[in-house]
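Structures given as structure tokens follow.
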Structure 1
Amino acid sequence: MQVKYTENNLVRIIGNEITRQLGAAAWGDLTAGLTVPDADAPPEQLCRFTRRVMQRFDRLASPAAAKGILTQARHGLKHADFAWARERFLQYNDIDRFAAVTRQEYLDELTRVRDSGELFYGQPIDDAVLAFFASQPYLFYGAREGDHILAVAIPFRTRAYLAETDERKKRYLACHCPLARESILQNEGPVSKTLCYCSLGHTQVFWEAALDTPLEGEVLGSALGGDLLCRFKLKLPEEVMARYVAR
């Protein structure tokens, strides 16, 4: 169930989506006078570049346009990458059952990882980490609350996150984005939280694929915005509620 990322150059992914929606001139304006870093550039360099680009992007694009661009960037993921989710969903045709089964499968996999000593997306899993995951009902791809899906991203380095008491460092340990994580600790301040629409898109593309319908969502909180966890909300259309929620 781990997602396979076929493209690791997030700068290129975002640049391509800005070019697609706003034109090549817009990306040229955003990067004017800057050296566009490679994917393997030091994280401090990546964050300083992203900070400058996002400052310009916030001036160039309206909030609605920025959201539309970055939710489509979404780490380069496509609906086809979640074909398995659609196949699994059709076994239940029920949002709540699908979400519960998906969550339990993640917890079972994390239990196996803990017992084997393997890593989950590069992070170790111990009893404290597993207990934290089990205590959070909206972790992973989330669950339904009314006519919304609520989702909370797991912290990037959960074991260190749980032990950390400094809020700034805790936000740093929560953030997944290689283009922004280091900025939380930099004196210049964090990258614009507008960038977090990209992570919203990560959750959105999963549920759009599973439900086979376009969705709208919003960022409820993020590490870049000063929150200790990244939280997202997706609106479920009335026809989806009528068809896939047991009454």
Structure 2
Amino acid sequence: MKDTEETNTLTLSILEGADAYNRWIFEKIESFLGKDIFEVGCGIGNLTGLLLRQGRVIAADVNEEYLRAVENKYQHHPNLKGVLTWDVQENPPKNFNMSIDTIVCSNVLEHIENDDFVLGKFWELLPSNGRLIVLVPALQVLYNVLDKELGHFRRYDKKELNKKLNKNGFRVCSLRYFNLFGIAGWFMNGTLLRRRLLPAKQMGVFNKMVPLFMKMEKVVPMWKGQSLIAMAEKT
């Protein structure tokens, strides 16, 4: 468990410098965001700063060190409404009474063995017609050493994620693969080379190429991708 936590922390630190990649994710979900956002699994705040541009944000994570990092970064931002320690494998704190209209959950569900439980709790927290945005790793065939080191139980396909969202009371508005171009790097590093951590230099190069990837995806069909992004409403 400790090794997994260290790997996740190192990975978050690497992704912290991937500003173009983080903006790419944000642009994919921006139009679906409401004004009162609950970010579940905020990590060290790689996406939080972008969400704060959209509306009021409550940031939650199980790791209190991550939450302190988020507070240090954004404590003076008027849209940060607080941070919350929450292990999504347990019920939300009983004193959770904050008004939210959107839950954003990026790269969290794959870490949870009983992901149905988590989706059920999201449904309970959201108001009628509340919105859920989920980003998860895609394609079980890509599951490799990198996933194991990060503590992933699975990677998802469209059918599986759609079924789980429907089962837990959500109507899927959009479900699309994301980052076709990341498949090769994940396969090479984790399957062929059996690396335990994404190389920081490679991520830096990838980040610089994101503007090109964004242009290419407008003409190249996104029939597969390294990740899936689902946007759904509570029914």
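When helix-only ellipticity at 222 nm (-39500 (n - 2.57) for each DSSP H run of 4 or more, over all residues; to 500) is computed for each of 1, 2, the one that comes out at -11500 is 2.
Each of the structures 1, 2 was assessed by mean count of other Cβ atoms within 10 Å over residues 191-198; the largest value belongs to 1. Can you say which of 1, 2 returns 0.97 when Rg/Rh (Cα atoms, Kirkwood Rh) is computed? Traced to structure 1. Where does the value 12.4 come from, among 1, 2, when mean count of other Cβ atoms within 10 Å over residues 111-118 is the thing being computed? The correct label is 1.
Comparing 1, 2, where is mean count of other Cβ atoms within 10 Å over residues 31-38 highest? Mind showing how you got there, number by number?
Working: 1: 11.8; 2: 19.0.
Once mean count of other Cβ atoms within 10 Å over residues 31-38 is tallied for 1, 2, the winner is 2.
One of 1, 2 was used to calculate FRET efficiency 1/(1 + (r/R0)^6) of positions 119 and 199 (r between Cβ atoms, R0 = 25 Å, to 0.05), giving 0.15; which? This value belongs to structure 2.
Quick note: the coordinates plus some simple rules give every number you see, no bench work behind them. Everything numeric in this text was worked out from a predicted model, so none of it was measured. Cβ atoms are built from the backbone, for glycine too; each structure is taken alone.
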